[in-house]
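Visitor: Listed below are the structures to be examined.
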Structure 1
Amino acid sequence: MNLNETKIRVRYGETDQMGVVYHANYAVYFEVGRTEWLREFGLSYAVMEQEGIMLPVISLQINYKNSARYDDELKVITKLKKLPTASIEFDYELRNNSDEILATGNTVLAFIDMKRNRPTRCPKYLLDKLQNYSL
């Protein structure tokens, strides 16, 4: 699994008075893509938290190319950038139905041991699932 594609429909509440998506919502769209990417591995944030690991975002970059608008159907393309260590990094593309790139982005999330509230290495169960993953 090299990437995940997730469809999202722009809701009215995500736009400004001109029907253009408010810039902060792009980060939310990337989070949806990342969550679905994990789900394809049979994982979820909830399960990871039950195992004592949380994944806060420590870096977020968004490059805006074009505007998303109310009722557009968007495609979030999420790709793991490299095998995780104490952090995990994703690249994103947000495209509309015409396949125009609306935004690109990148996030880095740290693996945090919830008991110690300290960074930790990527859990073995995730690394095991990524064994046959080609970047």
Structure 2
Amino acid sequence: MQAVDTNVVVRLLVEDDPIQSQQAIALWQKLLVREGVYLSKIVIVETIWVLQRSYQFNRSQIVEVINLMMHTKGVNVEDADQIKAALKQFAIEKADFSDFVIVESARSTRALPLHTFDKKLSDSPDTQLVSMESL
């Protein structure tokens, strides 16, 4: 198994650079057939950020493309269960995907609730808004 960086995944998904996109597709196909692709949590988080901010993908498009990629035979995702749970929350809540990864990481170590100043995130389960009243 070999890992790929965010820029390879983005070129693969958006095909915005003719040369790099072809290289990304060829590498992806080669790795899937031979030994598999490893995607770290950080690569998933960065990819979603780039798709949302630079390419204006909406949440449902992002969830669909990441789910398809994660369910591709030969693709191995770091802490896949955390990423799947974070994607589910991202699809229905208002906070950023990275925030939901943080919640799921805290959940996996039984370190809940997650205390935050982020009002969008604090509306989510297992989070608590930090305020003078909560202290």
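Read-outs throughout are calculated quantities, based only on the coordinates presented, and are distinct from any laboratory measurement. Owing to the predicted nature of the structure, the values given are computational and were not obtained by experimental measurement. Cβ atoms are built from the backbone, for glycine too; each structure is taken alone.
Visitor: For relative contact order in percent (Cα under 8 Å, 6 or more apart), find whichever of 1, 2 sits highest and give me its label.
Guide: Comparing 1, 2 by relative contact order in percent (Cα under 8 Å, 6 or more apart), the maximum is at 1.
Visitor: Suppose mean count of other Cβ atoms within 10 Å over residues 42-49 works out to 12.9; of 1, 2, which structure was it derived from?
Guide: 1
Visitor: Suppose FRET efficiency 1/(1 + (r/R0)^6) of positions 2 and 18 (r between Cβ atoms, R0 = 25 Å, to 0.05) works out to 0.10; of 1, 2, which structure was it derived from?
Guide: 1
Visitor: Follow-up. Out of 1, 2, which one gives 14.4 for mean count of other Cβ atoms within 10 Å over residues 26-33 as computed from the coordinates?
Guide: 2
Visitor: Right, here's the next one. With distance in nm of label points 7 Å out along Cα→Cβ at positions 34 and 106 computed per structure, which member of 1, 2 shows the largest figure?
Guide: 2
Visitor: Also, quick follow-up: Could you tell me which structure in 1, 2 was used to calculate Cα Rg over 2.2 N^0.38 Å as 1.16?
Guide: Source structure: 2.
Visitor: Sticking with this structure for a sec: Consider the structures 1, 2: one of them gives -6000 for helix-only ellipticity at 222 nm (-39500 (n - 2.57) for each DSSP H run of 4 or more, over all residues; to 500) as calculated from the coordinates. Say which.
Guide: Derived from 1, not from the others.
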